[in-house]
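We did not get these values from a lab; they are worked out from the coordinates using the rules stated. On a predicted model such as this, the values are computed, not experimentally measured, just so you know. Cβ atoms are built from the backbone, for glycine too; each structure is taken alone.
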Structure P
């Protein structure tokens, strides 16, 4: 999976500009699907026909199962170019000004630059409007020839291996996309119709999951996203999740309260197959699960999370053993009956 993680995380794809990463993912999943389409909003939908029979929905017909992981990443959008060629910007998703200082950013056309800051007398004064992006331009005209107002930039960072752990920008949520791609590759057969959706614009409001779920109208939904951990020194939040503890089965986040039947299905499947797991309660933030659950008249939906350190930074870290546990759990769920 390492090369898949490298390819997915390395691709450019801030919210609303997912074209490049979508093509990378399409090439990876097409050989393992019956059909791959792109909807109006830009979601990539990979379809696998179910076999029906035992384990299927009532009447022996395949149950529509929607898998979802968002392929967009956080970033910056250019709002102004000054007379000296420095770029001012706003955030696209949850970007911290303290994390941005000194970072190298890259645009979709390959132009890159570094984040600088105006003088501040107190670090508490640091905000996005105190920062600028320096692309090395000598003035407004040169800068405007390279970057336009409305262009977006993301972190320019590659994948680094730390033994069995990996760090990179955009693990949120390219690692969820990797899990789904691996599930499609390993899944030998399923009684269910599987719609694997690589969603857009999650970081700005779960938008892709909302529209794609409405179009698919699934009978069951399962999202894959990162979750923060509480295993670092003096962690800000007291969380149960940790790197190396296995797949995280969500009980609740701000966007969803997972139905007990869905949570129990995931827990029982993990136990029955000897898959390492841990429970997740996320006190802040949400996932595509919430958008899927509220589709039409409601969808039973859950989430398998990948424990991740340093979320929304350019060095998000995951443990390969946890990623593997998430893949195995999803394959096991899809291979059997889903009664929720």
Structure Q
């Protein structure tokens, strides 16, 4: 079993610390490294006692007396709440006591804390949050979905490079296709910002396939799609909402007919597989690319299953030395700093 140490912010999610602790136990029991649960020590000890640990020595607790709440302002909270679970977990990675960080807490605070404490990879000016979407052709990486709502064209170019490296080595995509999210496929479409980004990507050695529209995301027309954080976050939230709404629509229509109920019973396995395929919990969380360390940001409403899968992705990110590969990719393609 490999000695990869994962710092888990155990107090940040809507379901803290229950989801974090159960997900961590499941991940460690399955052999995904060691974990340091960061949060209020007595609370975490009490919760940890509920579970059977295959490797009890591989889960430790680091006390943190404060919590950065979802409503807290990121820049202020990371300065004032130095003993928060987020800041302590970030510090463990900075000090070399952990190899990566998992947090389902305040996203802005995580981005702010990691950027300030770890710094950014050389020739990367802004970090980007990447999310994995299921598509008809496998999967697609969308970046950025909320870290930077007012980027420059060079930032999107850097996102493209980092997305390609992550997609190639973690998602096993050969020569990933890069698309630029726009309102049309033509080069002349979009704002001046989008047109300049298109020019940079067109002149690069990346496998750029041009503009893609919102409706193309799930068709699998590109393996990596870049956009600003404002647009990306809207696309993410709408997709999550649509997936949940579709499931509810199915339930409503099934309840209206006995024949539909019978059909649903026969298709129970199919529906279960479909739900799993579109459930964000299967991907665990979103890597924060560009910071000088490995960080997976999870949904605030993450279940134990999502936390477990986030730890799994973090484990393989460290194992594949993804930070170094991104550094080399930025150096190879040029970060346009």
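Tell me which of P, Q gives -14500 when you compute helix-only ellipticity at 222 nm (-39500 (n - 2.57) for each DSSP H run of 4 or more, over all residues; to 500). Computing helix-only ellipticity at 222 nm (-39500 (n - 2.57) for each DSSP H run of 4 or more, over all residues; to 500) on every structure in P, Q gives -14500 only for Q.
Out of P, Q, choose the structure whose coordinates give Cα extents along the principal axes in Å, for residues 103-286 alone equal to 60, 40, 30 when calculated.
On the way: P: 63, 41, 33; Q: 60, 40, 30.
Clearly, the read-out refers to Q.
Work out the source of 61, 60, 38 here, i.e. which of P, Q gives that when Cα extents along the principal axes in Å is computed. Clearly, the read-out refers to Q. For the structures shown (P, Q), distance in nm of label points 7 Å out along Cα→Cβ at positions 79 and 231 is largest in P.
Here distance in nm of label points 7 Å out along Cα→Cβ at positions 191 and 255 was derived from just one of the structures P, Q, and that gives 4.2; the source is Q.
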